[in-house]
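Please go over the structures that come below.
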Structure P
Amino acid sequence: MIDERTMDRWIDEHFNAYIGLLADYVAIPSIAKPGEDGFPYGKACADMLAFMERTMQRFGLKTDNVDTTVVIGTLEGSDTGLEGCRAIGIACHGDVVPATGAWERDPFTLWRNGDWLTGRGTTDNKGATIAVLFALAFLQDQGIRLRNDVKLYVGSAEEIGMPDMMYVREHRPLADFTLVPDAGFPVCYGEKGCIKFTASALTGDTNLTTFNSGTSEASVAASAVATISDIPDPMAVAVFLNEFPGIEASVLEIRNEVIVISSGRARHTAFPEGGIDAIGQLARALCSQSLMTGRAESLLRFIGEITSDFYGTGLDIETSDARSGKLTAVLTAIDLNDGKLTMRFNIRYPISADEKHIERTIRKRMETGGFSIEEFTLSPASVTEITPLINRLCDIANKIHGTDDPPYIMGGGTYARLMQPAIAYGMGTPSIDLAPPFPSGQGRAHQPNESVYIPRMKKGMKIYAQALLAIDHALSTGR
């Protein structure tokens with residue numbers, strides 16, 4: 001057993017070191033860019049993996065950089081090399097979403113604001129990764145050696161569909177039971193299914209010269225911009241469009257163009273509530289008058305319809321169940337290039353939903369709107385059986401947080417779905433949802449001024465130290 005007061009003192013003594021290491025980690029702008037500079041997911045992600053490999057070695061872990069996709073650090077147990085020795089996995093990711101939006105400071109320079117640490121990746125997922133390392137360091141400092149190995153995985157492409165962990169599954173054996181600190185306590189034992197698809201349409205000869213947004217595959221679009229040319233009275237059009245919430249229109253007189261900027265609010269696609277979709281907002285504003293020529297008018301009207309809410313109503317796929325809640329559907333990005341309008345969708349569907357029916361309906365709806373699907377990927381829902389060990393891990397988290405929350409299913413997609421048996425375990429706590437010290441639409445995962453709450457990380461370290469002991473006991477004894 002771990003004495004909590006002893007661990008509290010240890011964490012306080014080492015927390016400046018935690019902040020310093022997290023600052024170095026956040027400073028790496030590790031946005032996954034497949035193939036950039038000859039690396040699987042770009043040079044920044046390769047640098048991030050190299051940094052984590054050095055850091056793991058400093059913490060006493062043996063490392064394995066798997067072809068610059070995932071680095072694995074192993075803390076050997078006392079039974080290493082003996083028959084029956086097993087492995088406890090902890091799977092994190094070091095890639096981050098692009099740092100779009102209005103940041104108060106440089107997104108890749110960590111700064112402290114009271115009990116909050118701000119910087120891209122602090123919540124998703126760098127803060128938790130470093131907290132796990134410190135939980136392992138505490139066990140080592142206290143002379144507590146687990147019987148089984150602990151394998152810490154740090155990936156580099158989680159935010160773009162997890163091809164990194166798919167690669168590792170093919171080239172390395174997985175752990176016997178894995179924790180993923182990329183959700184909330186007490187225990188996330190299931191994840192909704194996920195559909196991602198790309199659809200495109202030709203606009204033909206049109207005066208809509210630009211219609212573009214951000215490129216993140218996992219966020220509600222926080223901004224979008226369009227340009228319309230050859231308008232008889234551009235100033236009157238700009239004045240009219242400026243009456244719409246979130247819309248700012250201006251005139252470029254030299255070209256007789258109207259430039260229209262739509263400002264939304266980013267949210268993670270798995271939890272879009274409270275977000276404002278800048279793409280759909282812009283499409284509906286532009287279609288409020290007959291401004292566009294060619295097929296652009298009908299295509300944007302269709303986009304306005306299918307983005308009427310975040311629950312798939314406009315796609316005719318709305319559904320829900322009691323265990324996992326509503327289906328969510330988010331148009332994350334759009335691009336008009338050489339007369340081709342391309343949009344990307346991210347959908348999370350309940351565990352009981354008929355995924356084939358959803359796919360058929362989407363394809364029919366896209367065809368009705370004049371779009372052709374180019375890419376379509378489906379990741380089935382994932383559910384882990386609730387065992388006595390799962391209940392024990394739930395109890396550990398509830399005790400430290402002073403909560404009484406049950407295991408739950410969420411819309412987010414984590415490495416847990418690829419590493420079964422696995423659960424998403426912390427570091428957030430949905431029932432204690434403290435608002436970051438920023439305006440609405442800022443401070444959370446995937447938002448500007450992304451921040452992590454310091455007491456949450458400290459409690460997360462304590463939970464992980466105790467959870468590792470519980471899993472180690474279960475793997476060694478079978479109970």
Structure Q
Amino acid sequence: MKQQGEAGFDPRVEYYRDIVRARVEGRPIILCQGVVAGMVGAVKQLAALGGGPFCLLAYGIGAGALPDPEQAEWHVVCEVPDGLTMSEEVNLYNRALNDLPPAVRDAVRAFDPEGRALVIPGLATDVDAIDGRPNIAPRQPAWIALEDKTVIDALWDRLGVPRVPSRVVPVAEAPAAHHALDAGQGTVWAADARDGFNGGAAGTRWIRDPSLFDEALAFYTPRADRVRVMPFLEGIPCSIHGMILGDDIIALRPCEMVVMRQVNDSRFRYAGVSTFWDPPPADREAMRSTARRVAEGLRRLYGYRGMFTLDGVMTADGFRPTELNPRFGAGSSVQAMSLRGLPLLMLDLLARSGAPVEWKADAFESLIVEAADTHRRGGGWCPTAGHRDDSVTHDIVWTGDAFRVAEEGETADGSLMVGPSTSGVFTRYMAAPDRTPIGESLAPRVIEALKLAETLGAEIGPLEPAKAAR
């Protein structure tokens with residue numbers, strides 16, 4: 001494929017930039033995409049396409065660089081108490097966006113007195129409007145409902161997608177379901193979506209044996225009415241993304257989901273996405289075929305549009321799905337990073353909204369897949385306990401079995417940022433694309449980067465990676 005030059009973008013990328021430019025140029029923009037620091041990239045990208053100025057509605061400041069105050073103002077819409085899971089933070093944020101504090105509402109009106117601003121949501125932002133300004137691409141309730149892990153197995157069965165046995169039961173009956181389904185390595189319990197968004201493994205526990213029942217019941221009883229119980233699946237956690245573009249469907253390449261096991265604990269630690277990992281070629285094509293099958297079903301049964309993600313595990317028997325995320329996913333962002341300048345989130349929102357676009361779907365699919373195969377990306381990022389007042393970023397060097405901070409003049413194998421977050425400390429490791437092995441799981445390197453982050457204020461504890469089973 002054509003190499004991307006410093007002077008401009010790949011002409012194929014420019015075609016899709018023009019599509020977004022036509023919608024955002026000259027418009028004030030309200031971003032609802034989490035913490036302020038997490039919106040820096042969106043501000044830069046949309047400003048380069050002629051959008052702005054920007055008003056950022058956030059649930060915290062976050063770690064890392066902040067936007068240029070000349071381009072953007074920001075307002076925190078809610079106070080996040082200590083001890084919340086990532087999902088609980090997102091749900092609190094969504095409630096605040098749907099009922100803005102008076103001071104924030106007044107700030108929005110001062111920013112956009114004519115009501116012209118485009119409201120652009122984030123990955124899991126569900127709000128119909130900001131003070132009367134419509135979300136450019138709200139998710140329909142029927143689409144959101146599919147994210148509930150206790151209902152999705154019925155869709156796999158309806159579409160003929162292979163899955164493992166499971167039971168959906170009231171929380172109190174989960175121990176009995178565990179005994180019925182345990183194949184020797186315990187079971188995984190996943191909470192329903194009674195209280196809203198439930199992602200990032202926040203509502204998932206690996207119940208290795210009955211000694212963990214009391215702890216699990218204490219966790220789930222105040223948070224869910226039902227749980228899905230299924231056998232623990234050994235293998236690399238992974239995902240496949242598809243996208244419905246009107247009458248067309250595209251399927252991207254598989255991604256590793258960097259999900260580790262917390263040692264001596266029932267929790268999983270979701271910490272990012274990687275395209276460095278490769279499944280066997282036949283499994284790759286099977287995953288892409290499954291994405292197309294699911295896309296056809298989503299369009300036919302629900303009128304779905306835009307990006308979606310199938311998450312699962314590459315088991316000894318092949319890919320087995322565990323959930324559907326009917327939205328843009330982290331793996332989509334990582335694949336977009338392989339194409340400099342591609343505004344993939346905005347393109348997804350246009351698809352979701354049903355805007356008339358000449359997608360050139362075959363070329364669009366090839367463009368993304370070729371780039372993601374050629375230019376690998378990934379890392380690990382997660383909020384943790386701990387304390388840090390400021391953000392620090394270090395180049396880091398791989399020693400063969402661990403990371404250390406790079407010395408002056410050394411070639412870096414990645415970068416490590418550690419800074420404050422709403423829950424304590426936020427850590428982000430990004431692998432250097434040309435210094436990271438292709439084909440194998442990135443999780444062991446993520447674990448070592450997180451160990452180094454513990455010397456900088458993060459409190460994470462011992463982790464172990466998933467084991468390849470295929």
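Can you spot which of P, Q the value 1.28 was calculated from, given it is Cα Rg over 2.2 N^0.38 Å, for residues 44-235 alone? Mind showing how you got there, number by number?
Numbers: P: 1.34; Q: 1.28.
Computed on structure Q.
Of the structures labelled P, Q, one was used to calculate semi-axes √(5λ) of the Cα gyration tensor in Å, giving 43, 23, 20. Name it. Let's see the in-between values first.
Working: P: 43, 23, 20; Q: 32, 26, 25.
Going through each structure in turn, the value belongs to P.
Given a value of 15 for relative contact order in percent (Cα under 8 Å, 6 or more apart), point me to the structure among P, Q it was derived from. Could the numbers behind the result be given before it?
Numbers: P: 22; Q: 15.
This figure was derived from Q.
All of the numbers you see were taken from the coordinates with simple rules; none came from a lab. On a predicted model such as this, the values are computed, not experimentally measured, just so you know.
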